[in-house]
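The structures considered in this document are given below.
Bear in mind that the values in this text are calculations on the coordinates, not laboratory data. Note that the structure is predicted; figures quoted are calculated from it, not measured. Cβ atoms are built from the backbone, for glycine too; each structure is taken alone.
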Structure P
Amino acid sequence: MRLEGKTAIITGASSGIGEGIARRFLQEGAQVFGCGIEAKMRLEHPQADYLQADLTCYESAQAVVEAAVKRFGKVNILVNCAGVTGIGDMEHTTTEEFERQFRINVGGVFHMCKAALPALKMHPGAAIVNLGSDLGVRPIPERISYCPSKAAVIMLTKCIAAEQAPAIRANCINPGLVMTPMVEARLSSPQEKEAFVREMASIYPLQKLGTVDDMAAAALYLASDESGYVTGECIGACGGSLI
């Protein structure tokens with residue numbers, strides 16, 4: 001029960017990594033308030049609640065924090081998982097798509113952190129955990145929008161850590177490829193999925209893809225008091241891709 005007595009807001013909690021972190025936090029004794037663009041989350045638990053919200057709008061982020069405080073009385077932890085990916089090179093990526101990824105991946109994190117600051121500062125040991133990406137450090141072709149947007153999340157996290165210490169710790173997780181519903185939706189058959197996993201796993205020194213549980217374990221450490229002397233750091237939960 002490493003989060004007993006704490007309340008966490010988790011964005012993107014209706015699926016994928018966000019849902020996995022929400023489940024793990026509940027197992028560890030936290031109260032969880034989720035939000036995301038979907039109408040509801042699949043997770044049902046007496047200590048969990050949810051609000052649909054478009055976090056590219058600051059007022060929506062404020063509404064999430066207000067609803068979490070109203071439901072559970074406080075906020076100790078903020079985990080920003082909501083985000084989008086996209087494939088495209090410089091020649092073929094439109095201005096609209098480039099700006100959309102920054103608006104969601106960076107703007108949503110900024111809005112939630114800004115909206116949650118007053119509530120977080122009321123409780124010692126407050127923590128922010130943001131999801132970056134190994135591709136925010138390691139550029140690859142055809143990710144001309146995604147890689148820079150995740151690099152911005154990493155630097156935003158470090159700036160928050162420097163600015164808000166000692167009241168709030170802020171850290172980042174840089175996942176490698178994780179098999180989430182968003183990834184699996186691009187694969188049309190079990191055979192294609194098997195070939196994809198085999199090919200992609202070969203890229204990583206650990207020779208495997210990450211799981212949602214891997215990301216939840218990293219988030220748990222950064223959100224808990226066990227990382228009380230850690231801020232402004234990025235954990236590369238990416239199978240060794242950043243070696």
Structure Q
Amino acid sequence: MSRLAPMPQIMVAPNGARRGKEDHPMLPVTIAETVAVARACHAAGAGALHAHVRDADGAHVLDAGLYAELIAEMALAVPDMPVQITTEAVGRYTPTDQRDLLRQITPEGVSIGLIEMLGDDDKAAARRCYHSLSEAGVAVQHILYDASQVQWLAAEIAAGTIPQTDLSVIYVLGRYTKGQISAPDDLTPFLTMADQVGLTPDWGICAFGPTETACLTAAHNLGGKMRVGFENNLHMADGSIAADNAARVAELARLIN
């Protein structure tokens with residue numbers, strides 16, 4: 001079984017697909033930087049790495065070779081910290097591109113946007129992808145952006161498109177838009193819908209802006225897991241700019257412990 005099933009209490013997302021050094025000088029863009037940040041975050045209390053890789057120009061890419069290099073370096077530097085890769089499209093990649101990536105690499109875990117993977121008409125190809133990942137023991141975390149997607153996920157499970165084994169989801173409180181600020185109450189519709197459709201997944205959240213800490217601790221108090229880091233927010237709970245990703249992890253670890 002993957003070490004990412006279930007999701008650790010704290011997962012760090014240190015860079016994401018959109019931010020760069022101009023946003024924060026300590027945001028990692030190279031593999032070496034990402035590994036160094038992951039090591040520091042693991043020491044601060046993060047149980048896993050949510051990983052994005054960048055090309056030579058710093059742009060987000062779905063590149064199996066770069067992901068394999070990162071996973072190999074993590075195994076050497078931080079062997080107790082599993083890596084979750086992402087298939088996030090960022091308006092650049094198609095569902096076919098995402099499935100091609102997952103044919104080229106078998107990671108320990110992967111996050112997949114439901115609306116992205118099922119964003120074309122090839123439902124059979126999506127089904128093959130999800131079932132192949134399940135058979136390979138890959139921990140799939142379904143990214144859900146609103147309560148209607150919880151209902152959609154339940155329908156796809158019922159239809160056999162998505163296996164229900166070790167079901168894991170991450171609820172995104174908001175959107176990747178400039179100035180987005182999440183609120184703890186944004187979680188309520190997700191949990192209400194999951195109850196209505198009878199889904200009982202391992203679940204976590206990510207949230208945007210200076211209220212990230214309040215959202216994450218609220219989720220923890222309700223039994224959820226937390227994804228924290230510069231992908232979604234650069235601020236500490238008091239509104240100051242964090243020194244680095246490890247500072248965000250350390251603050252959250254102190255609050256929940």
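What the table shows:
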{"quantity": "Which of P, Q leads on distance in nm of label points 7 Å out along Cα→Cβ at positions 47 and 71, largest value", "calculated": "Q"}
{"quantity": "Among P, Q, which structure scores highest (criterion: distance in nm of label points 7 Å out along Cα→Cβ at positions 191 and 215)", "calculated": "P"}
{"quantity": "Which of P, Q yields 1.00 [FRET efficiency 1/(1 + (r/R0)^6) of positions 143 and 207 (r between Cβ atoms, R0 = 25 Å, to 0.05), calculated]", "calculated": "Q"}
{"quantity": "Answer label among P, Q for the case where FRET efficiency 1/(1 + (r/R0)^6) of positions 103 and 223 (r between Cβ atoms, R0 = 30 Å, to 0.05), calculated from the coordinates, equals 0.70", "calculated": "P"}
{"quantity": "At a computed 19.5 (mean count of other Cβ atoms within 10 Å over residues 23-30), which of P, Q", "calculated": "P"}
{"quantity": "Origin of the value 2.6, where distance in nm of label points 7 Å out along Cα→Cβ at positions 7 and 175 was derived from one of P, Q", "calculated": "P"}
{"quantity": "Structure from which 0.15 was derived, FRET efficiency 1/(1 + (r/R0)^6) of positions 87 and 231 (r between Cβ atoms, R0 = 25 Å, to 0.05), options P, Q", "calculated": "P"}
